[in-house]
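J.: What follows is a set of structures to go through.
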Structure I
Amino acid sequence: MFERRSYQKELLDGELFGKEHLFQNLKELDYINTHLGGHRISIRGIKKIMLDKSRKYNLIDIGCGGGDSLRAIAGWAEKNGFDLSLTGVDLLEDCIGYARESCKRYPHIVFNCADFRELVFPSERINIVHASLFCHHFNEEEISEFVSFCSRAGAIFIINDLERNVMAYYSIKWLTSFFSKSHMVKNDAPLSVLRGFKKSEWQSVLKIAGIRNYVIENRWAFRHLLIIYPNE
């Protein structure tokens, strides 16, 4: 079960769920990212890129969901004195509505309901493309296209996603059975692990995309942090 990726679709990738189920799912994902260190992983990657406080940075968060990653990043940038423009993109209008409401403390965060590849980037270059718990929803060819797109645009791509292994699967299955009130989370959380990548699989995806300059770190809890730099 763990040797090969699952391609079974998650409930979140379907269309047969009500708004109340989606919002409960987003609320619990925020809880998981906050208390299991997911946001810290993204910020670890950003810290490696944002080194100059005299410079303005532009970050786009693809598959932004309920905006929890953007809130965490905005809070870190504000606390540490960085000039950071933030944009959240998601295909689901209900996610964008939820994210706008949850990020009211940060009115400078801009949201778009769109495929991020179809957006016209602002005149100032997007420095950083961020994706947390996003890539495992897609197949290898699609992810390779995402990475190639960002590389051609000259952006640094930060990926924060799940590592597929037996401990991760049974840990999240047990945790969500204990605290979750969402049938979507109980179904999708362990399935997300089965759809996750091993390090060697990431390396294969990046090779197909023609990427030569990258870093992959194993992080707690059962995640990979990828920083993918444009080819020189």
Structure II
Amino acid sequence: MSLFYEADKTFEELMKEKKNFVFIGEAGSGKSEIVLNVANKLAQATGKKVDLFDLDQTKPLYRSRDMKEDFASRGVTIHYQDQYLDAPVMVGGVRVSLISDNYTLLDIGGGHQAAKFAGAYADLLSKDDSAPVYIINPYRPWTKSVEAIDGTMQHILGSMRLDHIYILANPNLGYATTVNEFMEGLEKTDSLLGEFTTVNSACVRRDIYEEAQALTDKSLVPIDLFLTYSWVD
């Protein structure tokens, strides 16, 4: 199997076919925002229970766990374990959810420790009903070269004991990203990875979705910004 799998499918198609998703992405990639959007969409579209496990061990801000109360009303249960002094922690219930009929989403971050924890479920995450998804934001320092992307992916996949990944682009410079900046980010993504795989899906802020979709043949996934804080402005 190629490292980059299901490259012929859009992310929208993947969401209809899989029940377990592992989201990987370095800080600033927009991963947690995407995880929340996918969880919300699956819950609203299917009415099925969605378990979201926040396994991110690397950052104190912009965490999916911060939306626990709001998302409970949406049919999404966000699971996490409090951390103290940056000590790594395990979150219970992951294996039970992965083998259930529920949708299961793992937000593991880009750190080695979280990936190592996720590796405990490699036997289930390698099955056909699961999809490991790597979020690429070409505007971030650690995804500005093929070498940087490859090094991070290989390290994380090795820790997770998986041998394939689905690439989802998320080119943005923050919550005020313009359509032109988004399109330039798509071009950067293609220039970085075009020699190795086709990236046919990307996430885009909902309010610029229609304008952006008219400019590209890629399948765009409109997302809402759930993780906003009063001090951002």
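J.: Which structure, out of I, II, was helix-only ellipticity at 222 nm (-39500 (n - 2.57) for each DSSP H run of 4 or more, over all residues; to 500) derived from, given a value of -9500?
T.: Clearly, the read-out refers to II.
J.: With mean count of other Cβ atoms within 10 Å over residues 92-99 as the yardstick, tell me which of I, II scores highest.
T.: Ranking I, II on mean count of other Cβ atoms within 10 Å over residues 92-99, first place is I.
J.: Identify which of structures I, II gives the largest calculated value of distance in nm of label points 7 Å out along Cα→Cβ at positions 108 and 140. All intermediate terms of the calculation are to be shown ahead of the outcome.
T.: On the way: I: 4.1; II: 1.5.
With respect to distance in nm of label points 7 Å out along Cα→Cβ at positions 108 and 140, the highest-scoring structure among I, II is I.
J.: I've got another one for you. Comparing distance in nm of label points 7 Å out along Cα→Cβ at positions 4 and 68 across I, II, which structure shows the greatest value? Before the final figure, lay out each step's value.
T.: Details: I: 3.2; II: 3.8.
For this comparison of distance in nm of label points 7 Å out along Cα→Cβ at positions 4 and 68, the top structure is II.
J.: One of I, II was used to compute mean count of other Cβ atoms within 10 Å over residues 100-107, and the result was 13.9. Which label is that? It would help to have the intermediate numbers written out before the result.
T.: Values: I: 13.9; II: 21.9.
It traces back to I.
J.: Suppose semi-axes √(5λ) of the Cα gyration tensor in Å, for residues 164-219 alone works out to 30, 11, 9; of I, II, which structure was it derived from?
T.: It must be structure I, since only it matches.
J.: Quick check for you: by distance in nm of label points 7 Å out along Cα→Cβ at positions 20 and 204, which of I, II is greatest?
T.: Largest value of distance in nm of label points 7 Å out along Cα→Cβ at positions 20 and 204: I.
Every number in this text was worked out from the coordinates using simple rules, so none of it is lab data. Just so we're clear, the structure is a prediction, and the values are computed from it rather than from any experiment. Cβ atoms are built from the backbone, for glycine too; each structure is taken alone.
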